[in-house]
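Structures given as structure tokens follow.
Here, each number is a calculation from the coordinates, and none is a lab measurement. From a predicted model like this one, the values you see are computed outputs, not experimental measurements. Cβ atoms are built from the backbone, for glycine too; each structure is taken alone.
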Structure I
């Protein structure tokens with residue numbers, strides 16, 4: 001009976017620790033170029049998503065976003081002018097769960113349009 005009580009105490013504690021570990025691993029804070037994957041895509045649409053995010057999609061439906069881009073002074077019109085129907089280079093932040101769709105840097109040719117670095 002005593003072992004059962006200990007088990008009922010340990011299992012919830014381990015579950016909480018696991019949840020905290022998973023959530024912490026998915027939070028993106030201060031990415032660096034070394035913590036990113038490079039990807040080249042052609043942007044076929046741009047729209048607002050999430051909480052003031054700027055979302056970039058390609059023809060296949062894959063999407064990538066600048067977190068709270070509209071709060072950072074960027075506009076949809078500006079992004080459409082600079083990157084719509086163009087090939088862009090994205091630095092996508094890595095997390096413990098793999099490569100995210102979070103854009104840490106966006107560039108067209110050698111012109112950096114947005115960066116968190």
Structure II
């Protein structure tokens with residue numbers, strides 16, 4: 001797996017070591033940043049966060065571990081995100097994306113807490 005053009009050096013290698021919940025929690029952070037900047041009409045911040053979110057979506061979809069339904073789900077979330085931001089979909093679409101990614105943030109946080117507690 002290689003980083004996309006203009007991507008962060010070494011990110012692809014580190015990204016491949018993360019579980020799906022953690023990958024999608026990170027994607028969700030960038031999705032949230034993009035949606036907030038979009039709502040605030042801050043195009044510079046929105047564009048930067050959008051680029052980063054798409055980079056993380058693409059790295060997640062390129063991960064060989066997520067074949068089949070998981071990859072389709074990641075790509076469907078990417079499609080909805082792009083439609084929400086680029087086609088300026090109404091707020092209910094953005095709220096659905098926020099809820100979707102929040103679930104992964106909670107799951108990743110719980111897994112992280114469990115790992116620290118087991119040490």
Structure III
């Protein structure tokens with residue numbers, strides 16, 4: 001078992017091309033024993049955004065605080081505290097903070113070790 005406080009986890013700037021005002025805390029990851037799914041806390045400053053991405057892994061997202069705009073393949077949706085978002089594999093997506101406060105959300109990401117269940 002692994003237990004820590006979010007306050008003890010290092011905050012890193014997201015330096016990916018297209019990212020603006022985004023910091024991430026890697027809460028659960030392979031080094032602490034999470035072999036299938038990573039859990040990350042994203043913190044986006046006012047007017048900040050994640051890069052536009054499209055990739056194999058899916059995301060499950062829980063909005064903790066703030067107000068954001070999630071751009072998907074063919075839609076844009078405003079999200080707020082308490083909302084949940086599912087982004088399937090290969091869907092183009094981006095999170096933008098459209099509020100005055102920080103946008104904060106938990107986001108999962110499959111690790112390279114994730115295996116599909118047998119049919």
- Message: Given 3.0 as the derived value for distance in nm of label points 7 Å out along Cα→Cβ at positions 13 and 53, which of the supplied structures I, II, III does it correspond to?
- Response: II
- Just checking, which of I, II, III has the largest value of distance in nm of label points 7 Å out along Cα→Cβ at positions 45 and 61? II
- Name the one structure among I, II, III that helix-only ellipticity at 222 nm (-39500 (n - 2.57) for each DSSP H run of 4 or more, over all residues; to 500) of 0 was derived from. III
- Message: Starting from the value 12.1, 37: which structure in I, II, III was Rg and Dmax of the Cα atoms in Å, for residues 29-68 alone calculated from?
- Response: II
